[in-house]
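Down below are the structures I want you to see.
Only the coordinates and a few stated rules stand behind these numbers; no lab work does. Just so it is clear, the structure is predicted and the values come from calculations on it, not from any experiment. Cβ atoms are built from the backbone, for glycine too; each structure is taken alone.
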Structure 1
Amino acid sequence: MPEGLASHDRIRILIAEDMHLLREALVGLLSAEPDMVVVAEVADGARIVDGALAHRPDVAIIDIGMPGLDGVEASIELRATLPGCKVVILTALTAPGQLRRALRADVAGFLPKDVRAAELTAAIRTVAAGGRVIDSALAVAALESPASPLTQRETEVLRLSATGAQPAEIAQRLFITYGTTRNYLTSAVGKLSARNRVDAIRIATEAGWI
């Protein structure tokens with residue numbers, strides 16, 4: 001695209017990254033592209049939706065490890081609030097479960113943080129045009145990772161527990177008894193060889209099972 005392209009014809013980008021140096025580097029990199037303009041930058045996951053509503057980006061580049069609200073959860077909120085904004089998640093993690101979580105959140109891109117500049121800008125153009133870009137190494141790892149040992153009900157109970165819901169609330173929401181809820185939690189902890197419920201949530205989240 002020509003260098004004189006008007007800002008409203010460029011790909012509008014929001015950058016969500018809590019590390020100041022990396023955020024500045026991304027802003028500098030993308031601002032140098034003639035067909036892109038950075039319209040917003042945030043350092044907290046909880047501010048992503050507000051920033052997007054204020055500036056209406058076409059693409060949001062989101063670090064998966066954001067404070068306040070992690071990148072995947074922020075992506076879910078953003079997609080629900082501003083469906084036209086495509087999300088590209090950057091991650092320093094290699095856990096295949098993170099990719100499964102991101103795909104369930106309907107992100108358009110999922111790339112490692114050490115991606116080359118040319119690959120990132122190409123990915124932004126692809127997702128802005130309606131495509132999807134997933135790092136091949138992360139995709140292979142996700143395909144080769146083991147299936148969840150949890151039943152559907154154990155998964156539901158553990159997922160609700162991960163939100164902070166207590167057994168009594170979970171029982172009410174799933175229309176089961178308090179005792180049954182506790183049994184599902186105990187079973188999930190045992191199947192995951194976890195130390196306790198918190199450890200089970202960590203294991204299941206990292207594996208992408210909840």
Structure 2
Amino acid sequence: MLSVGLTGGIGAGKSTVSTRLAELGAIVIDSDLLAREAVAPGSEGLAELVAALGDRILHPDGTLDRAALGDIVFADETARRTLESVIHPRVRARSAELAAAAPDDAIVVHDVPLLAESGLAPLYALVIVVETPEDIRVARLIRDRGLTEKSARARIAAQATDAQRREVADVILTNAGTREELIEAVDALWRDRLLPMLRAA
């Protein structure tokens with residue numbers, strides 16, 4: 001099994017890379033998806049979050065209001081650390097379970113938004129970083145997620161810098177062009193780097 005880390009800042013295009021790697025045959029373990037499961041309705045994780053941050057993070061039906069939570073944690077370092085203390089242990093445990101269940105000949109891609117921040121890079125045989133200029137990321141977040149420019153920049157600022165991600169990167173995929181160009185770069189990475197590494201493992 002080849003264990004690969006994938007990361008990139010919000011709005012950089014990491015999900016496009018992740019989706020393409022899955023299409024090529026990788027087993028993708030999506031930390032964002034696992035984080036959502038960790039605070040699903042009725043979960044212990046959601047109960048812990050509400051106890052710590054109050055019911056202002058809930059919709060009237062009792063489900064998590066992600067927009068409200070995002071506004072809180074990206075503006076308040078203490079609240080963000082609380083969120084991380086609830087979610088990260090659960091995500092790590094579930095990720096380990098899923099990786100252990102993968103076949104020996106699999107390329108397992110761990111899609112981890114906070115890979116650089118959490119010091120996880122040494123766990124992977126290869127770390128891929130998706131990098132995009134900040135202004136392009138802001139425009140995407142406004143267009144695709146409905147954020148204001150101020151909110152988009154706050155969320156970018158709350159994450160690792162490009163320089164911090166480069167420090168842990170074995171491969172940098174620059175996503176400043178078209179989606180097709182990014183897909184071509186992923187295909188080349190799969191063919192020329194990942195498959196040879198798997199065969200050599």
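Some notes on this structure:
- Distance in nm of label points 7 Å out along Cα→Cβ at positions 31 and 87 - structure with the largest value, from 1, 2: 1
- Origin of the value 15, where relative contact order in percent (Cα under 8 Å, 6 or more apart) was derived from one of 1, 2: 1
- Parent structure of the calculated result 4.6, given that distance in nm of label points 7 Å out along Cα→Cβ at positions 55 and 135 is the read-out and 1, 2 the choices: 2
- Looking at FRET efficiency 1/(1 + (r/R0)^6) of positions 159 and 191 (r between Cβ atoms, R0 = 30 Å, to 0.05) over structures 1, 2, structure 1 comes out largest.
- Test item: FRET efficiency 1/(1 + (r/R0)^6) of positions 15 and 63 (r between Cβ atoms, R0 = 25 Å, to 0.05) calculated as 1.00, pick one of 1, 2: 1
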